[in-house]
Structure P
Amino acid sequence: MTDNPAFELATADGSTRALRGIEHRVREDRHGPIARLISPDGLGERLKPFIFLDHFKGSIEPGFGFGIHPHSGIATLTWQPGTDVRYRDTTGKNGVLKAGGLEWMNAGGGAWHEATLLGSGHVTGFQLWVPMPPGVEDGPSLGQYVPPDDVPQVAFPGGTVAVLLGSMDTPAGVIASPITSHQDMNYFVVSLEAGATWRYEPPVTHDVAWAFAFEGMPLIQGEDVGLEFVVMADRGAIDLSAQTEAARVLVGTAKRYDHDLIVGTSSVHSNPTSLARALSRIAALKP
């Protein structure tokens, strides 16, 4: 573990780069096929607006799913790269999202949704919760379903970056997610071929940063972190290096969300009054 908030890492051409130090490592807290990486009453307070992150990994049969359930005050972003998903929500959306697409449910003041995985065999996926700012957290719900071909991809030598939330500056211009997160945040999937390296300088406002390798065993900030979720310091670049096998890494950076997290069973709000209103609306909307 690196104790310094920033340090220098030598690169292949002999130059150096100031990187964010690794401040904290967490092993997956796995319960069956689901591992909780971030929770609102745990790392979510430190990493907000990344307040919840579940990693689903396991074998399924067609019809496996997550039954109708409510949320409020947050948006959920679900990415299932290995299986099609049938979805339904109380905004009136109903359909099938192809594997690799994005399901964004901005619950606002209260909404219900459900998802059924249509594939079979071994699959992996993630669900992230993002807190909505005051005003938006009490507003109307919005379900947005982005097909895989509309998820922006940025190519670099030896790999690609999928921009799930936020944006990335490239020589060709800014590449942005079609989703409005209401936060100053970036959420990427970085795919590396064996031997490839990706170096990224987050916006200077981004004082929150983390990474999680879910395929392969790459180096993160020059360190072998194995299957651990890595929390980084508040300044500096991010460096990922695949070794003898390909790898895929989730990366999140953001400007810290500066409101409280008032947590309900499946809701998170910035104040108790907003949560109480949402719980009443959720009860009235129950399908």
Structure Q
Amino acid sequence: MTKKFVLITGCSSGIGYEVAHGLKKRGYSVFATARKADDVARLQQEGLESLILDLNDSKSIHTAVESVLDKTNGRLYGLFNNAAYGLPGAVEDISRAALREQFETNLFGTHELTCKILPIMREQGEGRIIQNSSVLGFVALSYRGAYNASKFALEGLTDTLTLELANTNIKISLIEPGPIRSKFRANGYLMYKKHINAEQSVHKDRYLKMEQRLLTEGDAAPFTLPPEAVLKKVIHALESKNPKTRYYVTFPTYLFGYLKRILSDKMMNRILKRVT
């Protein structure tokens, strides 16, 4: 296979890390990005082309894109927008600043990066954009409001972009994982401690239980899969002549996707409340 260039965000661990290594083994020329210099250095030691990209910083996005294009003679076949985090907490306990911070990474930075890459793909006449969303991009669970909102917004923006790219050879796909083995819970706990004042909240008792789940070692949810499950979908989205608009990953995503189609909102909310 002729080498194709792919840029991936959020490669320090989990899905991004696995996809970066998996695509490199498959013959792609991968640019694996991360926010921290230590992570970039580690990825480079592991044989990956790696550079700093912080989605909260427009200058960082611009610098990373320019660096990649310098090394590829202005070409880029694929973009996997993977970087994101979750802020656990009740909606009424999430400040405007905390919600803005969640959107800066999960939506605004991803949007800015995508818009910088689109002209390149238009000029070369092809490209693949893959957005890593979530089962929580189409169903909501309690105490995940900030993350739910960011992923719902990402899906709406992506669906619109899909329509606007219909007459081009740029294909865009959403990947919607359920529970995947990663540092997502550990990172979420750090953001929770940063932004949520549990002691002053009417949800204090619920937060105590939530903290236990966030700090649980190993899998905390049934049907958790390793990040290789996402890699398979990314490969299909990059290589299929007609990639899917949406890729479900893990049993919960398939289940909730089916239930959402057949149940009333009232019935669906009863189930989601029990799951939470």
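No value in this document is a laboratory result; all are computed from the given coordinates. These figures come from a predicted structure and were not determined experimentally. Cβ atoms are built from the backbone, for glycine too; each structure is taken alone.
Given a value of 20.2 for mean count of other Cβ atoms within 10 Å over residues 67-74, calculated from one of P, Q, which structure does it belong to? Spell out each step's value before the answer.
Values: P: 20.2; Q: 14.2.
Checking each candidate, the match is P.
Compare distance in nm of label points 7 Å out along Cα→Cβ at positions 131 and 147 across structures P, Q and report the one with the greatest value.
Greatest value across P, Q: structure P.
Given a value of -15500 for helix-only ellipticity at 222 nm (-39500 (n - 2.57) for each DSSP H run of 4 or more, over all residues; to 500), calculated from one of P, Q, which structure does it belong to?
Going label by label, the one that fits is Q.
Here distance in nm of label points 7 Å out along Cα→Cβ at positions 83 and 187 has been calculated and equals 2.0, so which of P, Q was it run on?
The read-out was computed on structure P.
Between structures P, Q, where is percent of Cα pairs over 14 Å apart, for residues 59-114 alone highest?
Sorting by percent of Cα pairs over 14 Å apart, for residues 59-114 alone in descending order puts Q first.
The value 0.45 for FRET efficiency 1/(1 + (r/R0)^6) of positions 27 and 91 (r between Cβ atoms, R0 = 35 Å, to 0.05) was derived from one model only; which of P, Q is it?
Traced to structure P.
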